[in-house]
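*Asks:* So, here come the structures, one by one.
FYI, it's all coordinate maths here, none of it is from the lab. Being a predicted model, the structure only gives us computed values, none of them experimental. Cβ atoms are built from the backbone, for glycine too; each structure is taken alone.
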Structure I
Amino acid sequence: YATSFDDIVIDSAGYIYAAGYKFDTPASDFGGPIATGTFGGNNALIVKYDPAGAPQWAKSPTTGSNISYFNSITVDNSGNIFAAGYQFGNALYEYTAGGASATGQVAAQNNAVLVKYDSSGTSIWAKVPDSGTTPTEFRGISTDGTDLWISGYQESSDTFTYDTDVTVTGINAGDNAVILKYDADGNGIWGKAATAAGGPGWFYSLTVTSDNVYAAGYQNNTGDFTYGINESSNDVSAVGVNSGLNSVIVKYVK
């Protein structure tokens, strides 16, 4: 059955972590480690390899009644692994046996999910939005070694609660690009979406420097998108030149 890796990261000791999905319920053998799906479609997947490429472990959800998927992965300075993606529907998903679980808020739609694992592959916690009525998905994740930044989208002009005191309101009836900051314990610190938009938008990936975060994705049509205000209290805006998709990069202060 099909398997796919969508992202990869290497820790300070040279261990390799790959994230993506495996298809269907039969066991997938990654050269010793086995991952077994709980659903007859895509099941989120992480596999660890040593620096020589020898497989160490493979993990997929041990409970889950529909699609799950990891789009991206990162590792912090303590060797913890963080995977970002989505789980489908409002069922409970358990990410390792007896480990962390998360229940989606939105039935029959994607629910963004962030899962923390230790270096042995045990899930520590899993986070989905606390409230919201339409689809969400996490696409990119990056760390400065301590905190986490995540990019993706939320649909509609609804307000989504990602954690206590972290709410993000969409400006567009379609998809809204979103960026969020969490600490390593899964506590939300802030969340941002465009404050004015001429159409849908997504953030697919991001990277972090010592002072800033850069998010990359698209905004749709020739409208003016405002992503916030800068340190001089001026709007940070970008106007598309194409009636379809326009590539966009936005710089944020960490």
Structure II
Amino acid sequence: MNIAIVSLAIFLIVSPAIIARRTYFTKELSKSFTNKNTLQEIFSGIFLAGVLHAIWITFVELIGYKIDFDILFKLLFDPRSITDYSNITDNIYKIILYFISLTTVSALISYLFRNLVRVKKWDRKTNFLRYDNNWYYLFSGEVLDIKKYSDDDEISSDDVNHRLVDVLAKSNDSEVIYRGNLIDYQLDKNNSVEYIVLSYPMKKQNGENKIITSNYFVIPYSEILNINIKYLSTTQTEGDSDTDTAE
């Protein structure tokens, strides 16, 4: 029973941090959340939870509520010493409101900060805010915004609307080159590419070009020897079109 109480208390304390982190690492960048090792996740969660609770407790006490730290520490470290749970049961709704409000505000701030980082491209301007999903930056074209990899100021990820790839792959005992528009890819749990998906696929084998009669073509990464990516930026103006490329 004591173990269950302690486990529940720890879960409630850490859950706002877990939800805040999960909100920040969403969508295509979620691999930055799932690819961490367990020990790193635990320490990151505990540290963030401590910061969130310190801020929220300060706010709660400023508006007139008091936190019973004595019973809180006993609940975490020595639950057997608690003989009277009335302070908890009498304030159960306030406790629930505390955790709901903290979790909601934390998730909202995390969501807004994530969008700010992405819109302002701060994750591409500084390593500190950069996500671990390097494949996303490469396949999306956002690598063009990272000075370390691109000095061309004339084209940025905002201009990219096509990603043309040439894929050198193994095919039985020979090699084949596939070409097409990269439209999707899948990562495994180790943050490695599992497969890529091309549209309008073509292939070149033994010096002969062939059109592949399919809408989409999936290439397992285990068969890929090399990938060449060309970022295309197409701008339409009255009657003509210009295409800029970056490799």
Structure III
Amino acid sequence: MQQQDEPASASEAPSARRAAGKAVEHAYNSIKAAILSREFQPGSHLGEAALAKRLGISRTPIREAFRRLGAEGWLEILPDLGVRVTEWSARDVDEVFEARMLLESHIARRAAERITPEQLATLRRHAEHMENLLNEPVDAIVEERSAANNAFHDLLVQAAGSSRLQRILRLMVEIPVVKWTFKGYSAEETRRSVAHHFEIIAALEARDGEWAASTMRSHILSARNAVLRRLAADTPTSPEN
């Protein structure tokens, strides 16, 4: 009888691990989405027990999600004080986007020397998709536009031919203030962003690295300005914590 029970126990272990992993992902994605939407305001404190009850899971996956989000800069883990949503200053935004300008302009310059016709065609499809979204209500398609934009920039760094640059950029664009970019865009800034993508493609087609780098710098600068404006607008109404 004992021998018959052993296979069942062995098969249950992977299932338990998968269930635990899904619970952590659920907690991670739910907390991250609430921060992005500003349901959880910068500076607000988060409690394990309240989130576990809200999400219908135990506190263990909440704790693991906190750890991951803390490592990524979304949360601050404060000894003896708990966990709070990271607050971002104008100086923080400047530093992040200055780093992006340096990195992504270099990526654009490298890509101009290495990009293939197939990659150019795919970049154009991503840009055209973003252009087609211009007539849609801004709030309704923020995530779709953000996904298309990410696909464009991901392919550009692939075309640059550097796995190290790709890893660095992936970490950088996951920073919360970068994720907020599209939520802060005006209609005019959105159109300008789309135009930048097409100009970057034109520079790549011309194999003109300096043109591509210059356009990318303007593109990132526009994103920085949008985030700074949103930050300034949100700061007076942020609750005291």
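*Asks:* Looking at structures I, II, III, which one was Rg/Rh (Cα atoms, Kirkwood Rh) calculated from, given that it came out as 0.98?
*Replies:* Computing Rg/Rh (Cα atoms, Kirkwood Rh) on every structure in I, II, III gives 0.98 only for I.
*Asks:* Turning to a different aspect of this structure: Given a value of 30, 13, 4 for semi-axes √(5λ) of the Cα gyration tensor in Å, for residues 74-113 alone, calculated from one of I, II, III, which structure does it belong to?
*Replies:* This value belongs to structure II.
*Asks:* With helix-only ellipticity at 222 nm (-39500 (n - 2.57) for each DSSP H run of 4 or more, over all residues; to 500) coming out at -13500, pick the structure among I, II, III it was computed from.
*Replies:* Label of the originating structure: II.
*Asks:* Now for a separate question. Out of I, II, III, which structure matches 23 when relative contact order in percent (Cα under 8 Å, 6 or more apart) is calculated?
*Replies:* Working through the options, I get structure III.
*Asks:* Same structure, new question: In terms of distance in nm of label points 7 Å out along Cα→Cβ at positions 66 and 82, which of structures I, II, III is highest?
*Replies:* When distance in nm of label points 7 Å out along Cα→Cβ at positions 66 and 82 is computed for each of I, II, III, structure I gives the biggest number.
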